[in-house]
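In the part that follows, the structures are each spelled out as C-alpha cells.
Each value in this text was obtained by applying a stated rule to the coordinates, not by laboratory testing. Given the structure is predicted, the values throughout are model-derived calculations rather than measurements. Cβ atoms are built from the backbone, for glycine too; each structure is taken alone.
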Structure P
Amino acid sequence: MSHHYIQFSDVHYRYPGGVEALGGVTFRVTHGEKVALLGQNGAGKSTLLLHTDGLLLPTSGEVNVGDVPVRKSTLKLIRQTVGLVFQNPDDQLFMPTVADDVAFGPLNMGLPPGEVRRRVETSLAAVGASELADRPSFQLSGGQKRAVAIATVIAMEPDILVMDEPSANLDTGARRRLLDILHGFSHTMLVATHDLDLALELCPRAIVLDRGRVVADGSTAALLANRQLMQSTGMDIPASLLAYLRSLAPCIEG
C-alpha cells in the first residue's frame, strides 16, 4: 500500500482555551494529488496543516499518513514522509547561510556528508536558488526566502509536500517562479492558500473549510465558480475564472 497519502478521519481539535478549531474533518488526499485547502481566516486551515506532521495531535479522531497513524510514537517516521513549509519562511531559516539551512534536515537524519551535499545542491537547483548557497538567509528577498524554505523541505526528500500560504507577500515575478517550481513537483501536495488563482492553476481538486468543518470537496474550478458557496464562506470568485465565465456569456446567450 502507498504511504504517499493523507487520511483525516473525523478529526476534532480544541485549543487549550476550549476553542474548537476542527469539528469532525474527514477527507483523503491520494498519491500524487495536488489539493488546495481553501477558506477565509479562522476557517481552520493552518490548524489542519499542523496535524499532517504531528505538530498538533487530534483531540479525537485520527490522522494517517499511509499506513501510519500520526502519534507521538510515530513522529520521526511521519516527519520523514511529510514536508511542511510554514507560511513565514523566517520560521524555517535560522542558520548562518542558505546552504547550512538546507543541510540542517539531512544532517539531523544522520546522512553522510556526501549525501548531504548532494541533497543541498539538488534541492537548491530545483528551486532555482543554487547561486544563493553562500548567502546569509536574512539578506534574501521575500521570494528568495520562500524558494529556500521549500528547498529545506525537499532536501528531506518527503513523499508529501504540505504548504501554508506559499504565495503570501510575493510580487508578481516571484509568484510566477513559485508556480513554475510547484508545477515541477510530482509530490502529493496539500496547499492552504488565499490565492485562489494559484489554487485554480496548480490544484485540480479543492477542499473548502468553514469554521473548522469541510463544507465542499471537489473540482477546484467547479467550486470556485459556485457563487453561493463562495459567498457563504466569505470568498470571491478569482479574477481569472470570472473573466473566463464572462467570456462564455455571449456563447451561452447565443
Structure Q
Amino acid sequence: MKKIFIWFLTLFITSVVLFAVLSIFFDEAVLLRKGTIYRVDVSEKEVALTFDDGPSPVWTPQILDELKSAGVKATFFMLGRHVEKYPEVARRVAEEGHEIGNHTYDHHVLFYYTPSELIEQIEKTARVIEKITGQTPRFFRPPKAWVTEREKKTIKDLGYTIVLWTLNSKDWVTFDDKYMIKYLLRHTRPGDIILFHDSGGAFAAEGGDRHETVLAVKCLIERLKERGYSFVTLSELLQKEN
C-alpha cells in the first residue's frame, strides 16, 4: 500500500512540474490559432502591442506613461470587473487614444461556462467598457487563449473578432526584462501581435508585479524603432493587411 501511495505521489508531483514547465516555456496559443487573428500580413514594418487583464491602478498608468512618451498606441484587453473597479484608469486608456478589447468579466477559463454564461460574460463586459470609456469593443481575447471551436462560433456570432498573439512575452512568469527583450527582438516580424500584461500574475488576474513589463515595454519600443518599426492598434494593423 505504501509503495502504491508513493507511486501516485511521484506521478502527481511529476505531472505538476511538467505542467508548470510547459506553461512557462511553451505557448499553448499556437495550438488554438485556427479561426483567430494572431498576426497580420502587412508590407510595412508595423507591429501591435497588446496588454491583458487590466486595468490596474498601479501598472497600467506606468505603461501608459511609457507609451505616451514614445508616441505609441496599443490595444488593452480589459476585464469587466477591473474596469468597474478602476474606471478612472480605463478612461485614461481611452482618452489617450488606445484601443480597448473584451477579455471577459472575471477572467475564468471559457471551458467553465455554459453557452449562455459565456454570452453574459462577454456582453456584461462590453456594457461596462462602453459605459465607462465610450468605446465599443470589437476584439475579444479568451483568458489564457483556451477556447473551443464551439466557443469560437458563439463569440463570432456576437460580432467579435477573436485575437490571440504571435509572440508571448511571458511577463506573468516575472522573467527579467532583458530576457524578454532578447526573445522578442530575436523573433519579431512585421505584422506581429505581441502579448504583455498590465495586471495579474501566475495564479490571479490581479495583484501581480508588472515592474519588469514596464521596463521591457520601454526598451522594446526603443529597440524596434531603431530597426525601423512602428506601433499601431489592432484595428490599424488589420487595415494594413495585404
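Out of P, Q, which structure matches -11000 when helix-only ellipticity at 222 nm (-39500 (n - 2.57) for each DSSP H run of 4 or more, over all residues; to 500) is calculated?
Traced to structure P.
Comparing structures P, Q by distance in nm of label points 7 Å out along Cα→Cβ at positions 63 and 231, which one has the largest value?
Across P, Q, distance in nm of label points 7 Å out along Cα→Cβ at positions 63 and 231 peaks for P.
Match the computed value 30 of relative contact order in percent (Cα under 8 Å, 6 or more apart) to one of the structures P, Q, and report its label.
Q
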